[in-house]
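Laboratory data are not the source of any read-out in this text; all were calculated from the coordinates shown. Here the structure is a predicted model, which means the values were calculated and not measured. Cβ atoms are built from the backbone, for glycine too; each structure is taken alone.
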Structure I
Amino acid sequence: MPESPVGSLGTEVQMPLSRITVLDLTLARAGPTCVRHLADWGANVIRIEPPDTGGEDVAGARHGFDFQNLHRNKRAIRLNLKDPEGHAAFMKLVATADVIIENMRAAVKHRLKVSYDDVKKINPRIVYGSISGFGQDGPYGPRAGVDQIAQGMGGLMSITGLPGQGPVRVGIPIADLTAGNLLALGVMTALFDREKTGVGRWVTTSLLEAQIFMLDFQASRWLIAKDVAPQAGNDHPTGIPTGVFPTSDGHINIAASSARLWERFCDTIQKPEWKEKSEWKTQKGRSTDRKAINATIGEVTKTKSANHWIELFEEAGIPCGPIYTIDQVFADPQVQHLGMARKMQHPELGTEEVVASAINISGYSKDIRLPTPDAGTSTDEVLRSVGYTDAQLADLRKKGVI
């Protein structure tokens, strides 16, 4: 994709969201995931963090792989929202902002007087995005929530892992990430709505809602068919055969669950007689005899290498693929072609690579425009933009407000 023009401050002046200013009050992962979408596509994101208190700092964590990947393409300021002068400065920023994103516990934003009800009095056009553990209200509204709790309460851990293994968490913080992704979608929807109505909205989601949403067909399997999904391990819960099969040098994934693919698979693997087995002719029959089918296929696939089978099945149009470790993921030629690792130039850390956006928009580059900022690097610049003088900034810094 062609690169977008770069402005005098290093920001791309024609990115899709360049006219949107976002105040980032997020912590941990779910909220920053939302903001990262907005930042990656050009929003003017101002991350607001408390002043340095002289205690244990997060510099080590800040310069670590997680923080660097989450907080690129934004500026950062220090501002004490608990101080009246700090709160006043925040409200000056609110007056000209378009979006606020937060994932505090429900009561905290009200205590700080930065809730939607507070800010819409200053700027009725503001779109306010919130992520909580379990919702903004209701019996669990006040509770703190983290990803693994949502994975458990949202049903995911009951269907993950090998049959009879007991509950297993997914290897990524999927509730956090999904909540962040969904909030970004909700915020963009509210911004689109604002073009018609002229007013902002409060957009909310929670880790629990996001996790239940991600159950998808497993949820509708219960809601409509009243069928409680069990653990199925590496096997697809309804499409047989789809799963992990051994090779002479490791394992591969094969997905040949439809009637057409099953017949083609049997011919490709030179086992045409499997098509004639009455109990394997239908999806229902193959599902009932899943263990026997998987074992029989495994006896064949383990005789050749993964690459042998992948090339053979690809030629036959049967979905298949290797099972990579993460280093192998980024060494794969297709992943490299997609540009899923992007270089970022950090003033202290040098050249780093971070995970690219998975969204592609014709005419725009996904390159990293701004490195992940150190705390407070843009405090003076941002506050000057809303009218603070150098003398006022010096006074606020002396008082510990910034």
Structure II
Amino acid sequence: MGKNNSMIAALDIGTKSVTTVIAQKGEDGAFSVIGKGVAENNKGLIAGDVVDVQATAAAIRDSVSEAEQISSKRVRKVFVSVSGEGIRSINNHGVIQVRGQEVAKTDMNRVIEQAKLITMPDDSQIVSVEIGKYTVDGKAGIVNPIGMACRMLEVDVLIVTMPKTMSRNLYKAVEDAGFFVSGMVVSAIASSWAVLEEDEKNLGAAMVDIGDGVADIAIYCNGDPVYVAVMPMGGKFITDDISKVMKIPPVEAEKIKCKHGNVRPEYVSDTEVFETVVIGTNAPMTKKAKQLATVITPRVEEIMIEIKKKLRESQKEGLIHSDIVLTGGTSQLKNIQCIAEDFLEQTVRLGTSKVDDPDSGFQDVLSSPTCATAVGIIKYFSNHKQMVMKKNGWMARVADIFRNFFE
């Protein structure tokens, strides 16, 4: 493997912050995390969409720079996650004739290309194609059909699309920061790679990553993603409620939410208090933690109701035979698992990133739900040898980008 292929830099561009994770491939072929950087991005994105290219580019530079300093590596290419309300997913099926010959790689490419033939709005483009199982002469569930003789080859795919303007702004921010986008993956898929177990994917599970500006949703069945969606609600809505109702500055409201937040007011003692400042004065003031919980709870309940609607709208809710796995920064609110189970009517567990290298020195930090997407980008691209992107103006179509990536 070439020198340039021995390192992966993952870039999670979030509404609240930009997270960079750098991983290095070792002699055993496994990737170890060697650097991490986080930079605030409070003004660059709204609900996953870039609204200030310059601010986002600056946050990207700061985040990557911190990771570079820690890792002593220079980053030129990055693998990026993408989110936003405009994300859509489409299930499609490809069928081709092989005419009794052995299936070759070219046949697999042909059937995938056939499955990608969909009708979509002119202002949308394909951001990724998640390849599911193959069917060979009616026999389903085939992972790798190469070498099998058959007359008919079929494949199931999940096609993820996004608005062209959304992708252009994202690419522009990354390029203005001085980096080249090597590949993209929807955030919901990336987070799933970090927090879902293989058994969960096979049985049927849903992953919900509640970030600051959006909630990313993915449903898996028989090991493959069958649905992704993005809901424009997240932790920022809770912070805004706290700020408005309790008259606390937004920055202070965020800190209080993270330290004292609870979604079960009945679990909070009447005597539990915290000190803060009120907008318009620098004088410290004592507030009750129970009051804070009564502000947080209605918004969390609303988020859960909207998540439930998304799961029902997908018409794949019945495929979830395992858990709903909750991750992301907002999942760290106390007792959110209880309220999630009440509203989603499913068993819910809190998901943390699975870091395979406990000796990297980043185990505690990277296992945080806030790092799920960045860790998932590393896992996704270190396991995929093929990535397809569409050309739109200055965006290039890259076919089989990972064919020799890890050889």
Which of I, II yields 24.2 [mean count of other Cβ atoms within 10 Å over residues 79-86, calculated]: II
Can you spot which of I, II the value 2.9 was calculated from, given it is distance in nm of label points 7 Å out along Cα→Cβ at positions 199 and 223? I
Out of I, II, choose the structure whose coordinates give Cα Rg over 2.2 N^0.38 Å equal to 1.19 when calculated. I
If mean count of other Cβ atoms within 10 Å over residues 31-38 is calculated for I, II, the one returning 25.6 is structure I
Looking at volume of the Cα convex hull per residue in Å³, for residues 127-214 alone, point out which structure of I, II has the largest value. II
